[in-house]
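Okay, got some structures for you below.
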Structure 1
Amino acid sequence: MQASLNLARDPGAAAPLKIDFALVDRLIDAGEGLVREGKIEKPRWDGLLSIRGVLLSEDATEVSDEERAAFEAALLAGFETALAGLAEARQAEGRTLAAIFSDAADKLDALIAAARRTA
């Protein structure tokens, strides 16, 4: 038996966004001298947001070890529940098939006995 799990985000759900304000502050501070010297314009918000790492989707945010462990534990618990359900379903299927085959064998025995009596 093989099992696999594929995780995918709901395509209809937009991932929450996060702004790295610390990075924005560092970028502004880094360019402040150039702005004072007139070499560059004061940065605009749309320009800052377009810099890689400033605007993060939920996919790019860090997950703590505790969150990852809880997520993995939930996945394993769900998988174990699914396996237990599968095992119970297979056992029930086996019991049903055993009853069907037992009934068929009994009918076959009765037919053989009837055939011997008439032969």
Structure 2
Amino acid sequence: GADEGINYGGTAAEDLRGLFKEAGGKHGFNVIFDPVGGPYSEASLRNCAWKGRHLVIGFAAGEIPKLPFNLALLKGCSIVGVFWGQFSMLEAKRNAHNLTVLAKWFGEGLIKPAV
């Protein structure tokens, strides 16, 4: 699960760097789940930990970000595209297995999604 969640609605992109730095601390974030994109992605990537992962989920901000790739080099981090629709088509067996496991966990009360 996540250790931190940041609601940055209404926060200007240029103010996010400090907000993320405060939440991520000296170490930074091991995993960044980024469904927003736009001007917010660079601020979050700058706070990615050494060998962290920045998961590109979508572009709700409406703009596809242009990231300085030197950040990935300096942080030894990965920028990973996560496109479930394509995964479910190209890796149908793995997807079915994952859904079966999730349903089992739900049935056992191991996960309780907020719906």
Structure 3
Amino acid sequence: MGDAIKPGLPIMITEGEFDALIAQQAGEGRISAVAIGSAANKRINPRWFPKFMTAPSILIRMDDDQAGQGAAEQIASLSQASQLIQVPQGKDVNDFYLEAGHQVVHNWINDLIGGNSV
């Protein structure tokens, strides 16, 4: 998924692939979302770095366990544009989507990136 990062768009990094897919879908082309696949995988593929440099913001949402928080902090240290985020409900983006629905997640993403909801 990281190869699909669009230069200049905000990036959301999640732990799980479903979380990234939901964020990508709900973001409706206004955000690039990628998954690291596991909190044990704290490394970002070096070929993604140029795309990260053009991102106005990098939103990081890992699982709420110790491994997830450690990965989030390590990834956040790679860029000053990074921001650790929380979902308003549920344990991750996918749970939030299942509980709240597409439009609510879409609006949340727009709020995070400073956009207008439609």
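Bear in mind that the values in this text are calculations on the coordinates, not laboratory data. Keep in mind it's a predicted model, so treat the numbers as computed, not measured. Cβ atoms are built from the backbone, for glycine too; each structure is taken alone.
Between structures 1, 2, 3, the calculation of distance in nm of label points 7 Å out along Cα→Cβ at positions 63 and 95 yields its largest number for 1. Name the one structure among 1, 2, 3 that volume of the Cα convex hull per residue in Å³ of 84 was derived from. Structure 3 accounts for this read-out.
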